[in-house]
Structure P
Amino acid sequence: MISVSQAIVRDPERCGGKPTVAGTRTGVHHVISYLNLYGGDLERVHAEALEHLSMDQLQAAVAWYHDHRDEIDAILRERAEEYERGVSEAVAA
C-alpha cells in the first residue's frame, strides 16, 4: 500500500484546497461518498465509480478519512446542503 501522506494531497489551486488523491481531481470526500452509497464495499466503488483509481489509492483515501473524519463529514454535509438548495430553487422557479 502507498503511504497516506503521499497518496492524499492538498493544493489550493485544485478542488478548492480540499484533500484529493494525488495526481487526480478526485477528492477524499468523493471516495467516501461512494463508499457510503455502496454500503462500504470498496471493491464496488472501484469497479462501478472510480475505476481510474487503484485500490491502494482508494484505501489511502479511506485511511485519510479515518484520521480526518470531521473535516470530510463537514464537506459531505455542505455538498448535501448545496444540492438541496439547488433542488428547492429549481422547484420554486
Structure Q
Amino acid sequence: MEHAEYMATYEKENLRQIRLKINRKTEPELLAWIEKQENIQGYIKKLIRREMPQKAELRNQTWFCPKCKNPVEMFNAGEFNNYCPFCGQALEWN
C-alpha cells in the first residue's frame, strides 16, 4: 500500500471533518478573532472541551474544579454553579 493510499484509508476510518462558516459582513469580529489564533483547530477544540462538563472533585468536604484545582462552591444564590468561576470549565456535580 502506497503512502497516499494508506493516508486516504486512515483519514476515512479515523477522521471527521467539520466545516464552520462565518459571515464576513455580519460576523467580522468572530472572523478577526479566529484569524488571530495561532492554531485555529486547537483553539476550537479547547473551547469545546471547556464546555464539556467534568466532574467536580470532593475532598475533605470541599469541592474542587477538575481542571484548575481551585475550590468551587456547588451553589451560588440558590442555583447550581455550572462553571468554575476561575477557569470557566463546565462542571458536573455527582
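We did not get these values from a lab; they are worked out from the coordinates using the rules stated. Remember, it's a predicted structure, so these values are computed and weren't measured experimentally. Cβ atoms are built from the backbone, for glycine too; each structure is taken alone.
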*If distance in nm of label points 7 Å out along Cα→Cβ at positions 4 and 36 comes out at 4.1 when worked out from the coordinates, which of P, Q was used?*
Q
*asked:* So if we calculate relative contact order in percent (Cα under 8 Å, 6 or more apart) for every structure here (P, Q), which label has the highest result?
replied: P
*Work out which structure the value 1.02 belongs to, where Rg/Rh (Cα atoms, Kirkwood Rh) was derived from one of P, Q.*
P
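Which structure, out of P, Q, was distance in nm of label points 7 Å out along Cα→Cβ at positions 12 and 60 derived from, given a value of 5.7?
The value was obtained from structure Q.
For helix-only ellipticity at 222 nm (-39500 (n - 2.57) for each DSSP H run of 4 or more, over all residues; to 500), the calculated result is -19000, so let me know which of P, Q that is.
Derived from the structure labelled P.
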*asked:* With distance in nm of label points 7 Å out along Cα→Cβ at positions 28 and 84 as the yardstick, tell me which of P, Q scores highest.
replied: Q
